[in-house]
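Throughout, read-outs are computed from the coordinates displayed, never taken from laboratory work. On a predicted model such as this, the values are computed, not experimentally measured, just so you know. Cβ atoms are built from the backbone, for glycine too; each structure is taken alone.
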Structure I
Amino acid sequence: MSTTLADRQPASTLPDRMRALVLTAPGKFEIQTVPAPRPGQGEVLCKVAAVAICGSDPEIIRGGLAGTWPPGYPFIPGHEWSGQVVAIGPGVVDLQPGDRVAGQAHCGCGTCANCMEGRYTICENYGRAEAGQRHYGFITQGAYAQYAVYSIKSVNRMPDGMSFREGALVDTAGVALHGLELSGVRPGGTVAVIGPGPIGLIAMRMARILGAARIIAVGRGARLEASRKAGADVLVNFESGDPVAAVRAAANGLGVDEAIECSGAPGTFRQAVEMVHKGGRVVLLGVPAAGYVMEPIPFKHVVHNEIAIYGVRANPNVSRKVIGLIGAGQLRVDDLISHTFPLEDFATALDTFVNRRDGAIKVVVEPN
């Protein structure tokens with residue numbers, strides 16, 4: 001949105017053009033020189049330092065959800081980012097040029113019932129830009145660019161000791177923390193994490209921070225081995241036998257307190273339900289592929305055993321907590337960044353992430 005800037009940020013001092021990743025059609029993208037945006041009311045213009053590739057990005061780029069994510073073309077994707085404020089729009093009082101910030105994808109309308117309860121990632125005005133709702137990188141222009149405009153509700157200041165690369169993982173870590181806050185973590189209890197990808201590995205560390213005594217990781221290959229570094233006490237290779245039986249055996253035959261599903265793979269929802277003990281909790285962090293409906297769930301088992309199931313939509317109200325944990329050295333995320341690329345090499349970065357080349361875990365693009 002274009003508008004007159006505050007007097008201390010003359011438009012003449014701001015960049016007129018920038019390089020950006022532009023989706024031109026389903027499955028097609030280019031690095032283009034495009035007009036640089038300007039901040040409007042309650043917005044900041046940021047110089048983007050780092051953008052982490054999210055598991056949702058390849059689907060958006062392929063165009064499997066075209067018409068919704070993104071709503072049209074051309075479009076700039078990207079939503080896991082950090083950078084530095086270079087200009088502020090009218091009405092901005094708590095941020096100033098030079099501030100180092102980490103972004104998040106959602107900005108709610110602020111007035112619907114869900115937003116008023118702090119649940120802005122499920123804003124009832126989703127998709128209505130005129131109401132103030134934004135979903136950056138999905139339906140609102142995103143962060144794979146040298147500069148991006150964001151609502152002040154979608155950025156949080158970072159401490160000087162925290163790197164921009166770490167800042168790009170605040171969004172990912174926030175999803176894990178939100179899920180664990182919804183379910184709770186039983187202090188001294190046991191947690192199973194299915195799918196040791198970036199969110200799964202962070203969920204293991206987050207569960208430990210919140211008081212879990214034992215962590216059981218369920219996966220395969222190099223990522224399962226990476227779970228050791230993330231603090232897992234028991235590794236379960238689902239290719240070597242029944243993962244439900246293995247998890248329950250590792251939890252004294254009774255099942256775990258919480259099962260955190262982070263893969264979105266077919267069959268894992270049911271596995272998570274069957275891994276927890278009576279009164280246990282299941283957290284769904286993984287997102288299944290478009291068009292996948294659901295495997296059969298043991299309905300009576302869920303009812304009779306009072307198993308709670310939590311769906312998780314992004315990371316509301318947790319970014320500052322995550323930044324605090326990373327900044328204090330309590331949550332490590334930098335070792336999960338396996339590859340970095342400049343914006344011009346985005347095609348290679350995407351291929352590295354999608355095909356997990358050279359042990360790729362989290363791939364970060366640096367537009368500047």
Structure II
Amino acid sequence: MFDVENIMRENILRLKPYSSARDEFKGDASVFLDANENSYGSPLPESYNRYPDPLQKELKEKISSIKGVPHQNIFLGNGSDEAIDVLFRIFCEPKTDNVIICPPTYGMYEVSANINDVEVRKVNLLPSFDLDVERILESCGEHSKLLFICSPNNPTANSFHAEDMELLIQKFPGIVVIDEAYINYSKQKSAIRFLTEYENLVVLQTFSKAWGLAAIRLGMAFAPQIITEYMNKVKPPYNINLATQQFAMKALDNIDWVNRHILETIEERKKLEQQLITTSLIEKMYPSDANFILVKVKDAQGIYNYLVSLGIIVRDRSRIILCEDCLRITIGTESENRALLTALNKFEL
């Protein structure tokens with residue numbers, strides 16, 4: 001039986017979290033004189049003079065009904081990046097523990113490790129962009145606390161095999177973090193389904209991609225209750241502001257709009273792939289399960305600079321492992337994709 005507390009930092013186990021005024025109060029009230037707020041309100045029409053719910057109960061209940069995960073198993077962060085950082089602070093002792101990442105992958109895993117002074121062990125993806133399960137397991141030891149898997153992966157755009165991910169959950173001695181920022185565009189089922197079976201799994205999702213709310217900075221972590229309880233102890237007391245909670249609530253009432261644009265994005269992805277592959281600039285088109293594509297081109301830096309000069313911004317990934325001469329292109333609207341194709345057809349090598 002996996003015991004999460006056996007791999008936590010000792011100081012976190014002993015931590016007495018900050019208790020906010022709203023944490024201490026239960027029930028209904030009409031006069032709030034407990035939190036040193038401005039009782040006269042604010043220049044804004046909404047009641048922004050009051051602190052927001054520190055545990056975002058109403059929002060979590062709504063997410064719970066959509067995701068099929070109990071609200072106790074949900075942590076909300078200021079973007080997924082906050083959830084990542086909180087996991088480092090809970091599980092990783094600086095200068096002692098290590099985490100494993102699988103390049104090429106999302107850069108914040110390594111940045112958060114460096115901020116927290118935690119060793120990063122890198123196990124590159126296979127040339128097929130699949131997980132090297134054997135090497136990952138060979139690389140871990142008693143101080144390996146977190147394994148980050150981004151699926152669909154950024155920047156390669158592919159989803160990893162569910163069997164490989166489940167095997168790693170079973171065998172890895174620490175916490176497996178599966179980052180599903182792009183899962184809404186994928187054919188693969190969410191790893192959330194594994195939460196009822198495993199105590200060492202955290203699944204990250206976000207409002208930034210399919211929900212179209214990158215500006216409000218709201219990330220979700222789904223995990224066993226004991227993990228979410230410690231995440232709530234470690235986070236700042238009011239990490240999700242009221243405006244963010246309100247916008248998210250409104251978005252959750254418009255699932256049909258979100259699903260419609262997911263399907264439109266996938267259709268545009270197919271069209272863009274078909275049109276790009278016919279251009280003389282493309283050497284290889286990698287399969288995509290996300291809202292972006294990775295393409296190998298003949299002159300990545302030259303094409304990137306040319307597009308920038310026209311006000312068209314893509315991501316040059318040509319300097320990272322396994323992505324030599326590659327550009328990452330987000331799927332835009334039909335008119336944005338047409339502008340990209342028109343520009344590429346005029347580029348001269």
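Quick look at the values:
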| read-out | value |
| --- | --- |
| Entry that produces 0.95 once FRET efficiency 1/(1 + (r/R0)^6) of positions 101 and 181 (r between Cβ atoms, R0 = 25 Å, to 0.05) is calculated, selected from I, II | II |
| Among I, II, structure where volume of the Cα convex hull per residue in Å³ as derived comes to 161 | II |
| Answer label among I, II for the case where helix-only ellipticity at 222 nm (-39500 (n - 2.57) for each DSSP H run of 4 or more, over all residues; to 500), calculated from the coordinates, equals -6500 | I |
| Highest-scoring label, criterion being mean count of other Cβ atoms within 10 Å over residues 277-284, among I, II | I |
| Identity of the structure behind 1.27 (criterion: Cα Rg over 2.2 N^0.38 Å, for residues 245-332 alone, calculated), options I, II | I |
